Structure 1
């Protein structure tokens, strides 16, 4: 009887002890979870439709209503599994309506948060229309190696097969992972991890719209865990020379889209409006009609920086003799919208053509 009682007491003690041991790692795990700040800026991911079939926001004509950051966080409690979450509404604007001033506000707030030892990474919710532009801008001006992940959705939370909830979970899981450090600014959508340099929107409405046609994806999310297959080689974030902390605006840069028979009237108008730089989206390998070339040369002679790129969706635009002789910079692998961003930032540092070309080569 004593042996049975002793065994029972020992079993109870072991049970109590094992319970204590099991509880401690759970508490420790919760304490060790990273701190992720979610900055909300608006977009479809933060919207509700009029009904389950209102899947895309065609100029706000389908009854889409914006929701705030707390509603966005509360709707996806699974994100708490990966990190301690704080949320902040920076602004609530559809990404087609964003301004340069919005960009600077977002960049400055992101840098403030990342400079804090209490923040391990930042997730930014955004609209898809200009997502690649905001991501690339931040990739050039964020001064930290901590993860920054932009996330969006093609469908509102109320739509059938809404993509926003899982996209947000994956974005938080990515930002909270140690593997995401020093990868530059990333975009996480549709179970894919893209670099800000390589990503572009390729379809107006499909959930698989974001691709990296020239660089390939950085990696993939599987069961909310990142699996990286490559790393960015271009300069990014803390490696860059750009500082926007004291800027209130950026130099004006315009894009001219070249078509068969284009003349130089739009280029002349941009110069008259006071543009500081022009990105020409040419045909093929940055080719253009003579009238376009004439106006670009005249603009350059008046002190306007000229970058020649291509309207083609993929491929390099490398320096050629005619462009060098004209004093033009070549866009390399930057599409027109990203070339505009890089040129705006380059012009905060220099007006020298060779220096601007160096920047386009390195970034």
Structure 2
């Protein structure tokens, strides 16, 4: 039991096969396509070098006769930083007397004097990617710049780059929120986060064509309400967090995976007749999911889908209304009963409503 949940040990493998296959690629064309790197275009070549023959044969010291040449290409990281100098023209208005200075498109700041040394746009983009997408701390970002690119960067400068990047991307973030707001379906989830060492929450919202994130000190659905409004009327997929119930105009789809996981955990600890209730819950939701996965569009009319969902609702009602002697079973039954109309929305709308919250879970996992 514990071995199956252990995370630090290597994966346990089955015993070795008596006649294993020969390792490595198969010969000929059986193993598939080769992943050769395509040669660059002539205008992309920045340096050209000659790999001349040695003065004599390295094996017998005999005289060498050149028989031809072949090309090899190498892609390298530029080790020497590219330093740009901008002559900033400064002027003053004759009418109002206010100072004005020029700005080149490649400039990342208007600072002059002691703050005239700036980091270029490509370098700033690299620093932001290393921190936000690769997960490097600001100190490690500075170390990468120093060891790989020969650029001196402090932790504070890396943090300021992130803040300026966020400011520049705010209009794009607003467009993403608008896209989520206009979606007919949203899968919502939240996971633990940190802000300055204090607990917080990362909210993920997966819409029809866009995924948005929000970081807040509270887990409450207030964050989502500020994005879509309380009167949003689409399909809202989420877990059993009661804060989402405020969206009364929405069609709610509870995450079935949470219920299946709870029922399986109860089944592992059950004995004799106590196994019946968790098995019934697992069988009911598993049957609904299998039916949804095998559904073909156009094979059922709306009234047939509605009747099919009612049959699942009736079966669930029978399970949750019976008194349960096991306290854990009563808690699960109460949870199923409190959200009675939010379990089988995916049966009526098989193509649009997912039975689980996997889209939002998947989107939040990389962060």
Structure 3
């Protein structure tokens, strides 16, 4: 980010908002809290989840919005990070890890970083192959990858006698994170950790976008043949950005595991992957700032439907929530096809000439 650029000012504003909301939750001056100000719509739990999803969305926007590579299996990498952290902390003894090491405050951090690296290497190797596909063939390949990872997690990695993933029940009692003797809990403390990582991820994304790599990604999105003609090694760069997006998703998964203290396979299936794509589209795929905006928009709409709208209409049950949510998404994409970050608003298709 360049000093004095719009991104710098936007980042400063984002930091200010994060600090203000965190201070309100910690201090509660005069009994004022985030939930009280928002009428219960905005909670510290929702803000933490928004930060975790923002980390994933930055990588997904780089992959889909800038490089133009469709991914319908991003939740698989999210789940891999979560299960790496869960297994290597809760079931360390089964894997022969010393109890003294497993109980050390630094061990979960080591696992988190190692998981991000391993998932990145795995996705690079996979991406080198499947990213040669294009269009709906690539979408189906990433969808298939996501389904395979979900099944492997659900079926105990194919080693049922060890029960490493807990099957359908998942893993519970995942320890909270510490910095030495300082516990990053309750939620108000964990909020600062998650958003510190999310803001760092946004800085990373902005630097990638404004670097020669970002220009190369946009060239690939426009025309792979043209990009190759000017010396860009297209297969390598696509695999690298795929690996980066997967590593960020893994990091978010580890943070999620230590936040929820439990993981189950259903959290990382096809529907969560689709929700991530929806968040990206609503916020604006071709913008790093579309990541936090898209996440907050979708989470707030979901929360508004659950806590306010459905309760006001007795005839409308919770089963109608996806229908109402889908209709809202259609309207948003009709009027803001570039996402909420886009300043351009257009008339719906039937009004065009």
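Values as computed for the structure displayed
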quantity: For FRET efficiency 1/(1 + (r/R0)^6) of positions 76 and 212 (r between Cβ atoms, R0 = 30 Å, to 0.05) computed as 0.20, the structure of 1, 2, 3 it came from; calculated: 2
quantity: Answer label among 1, 2, 3 for the case where distance in nm of label points 7 Å out along Cα→Cβ at positions 100 and 252, calculated from the coordinates, equals 5.8; calculated: 2
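Every number in this text was worked out from the coordinates using simple rules, so none of it is lab data. Since the model is a prediction, treat every value here as computed from it, not as a measurement. Cβ atoms are built from the backbone, for glycine too; each structure is taken alone.
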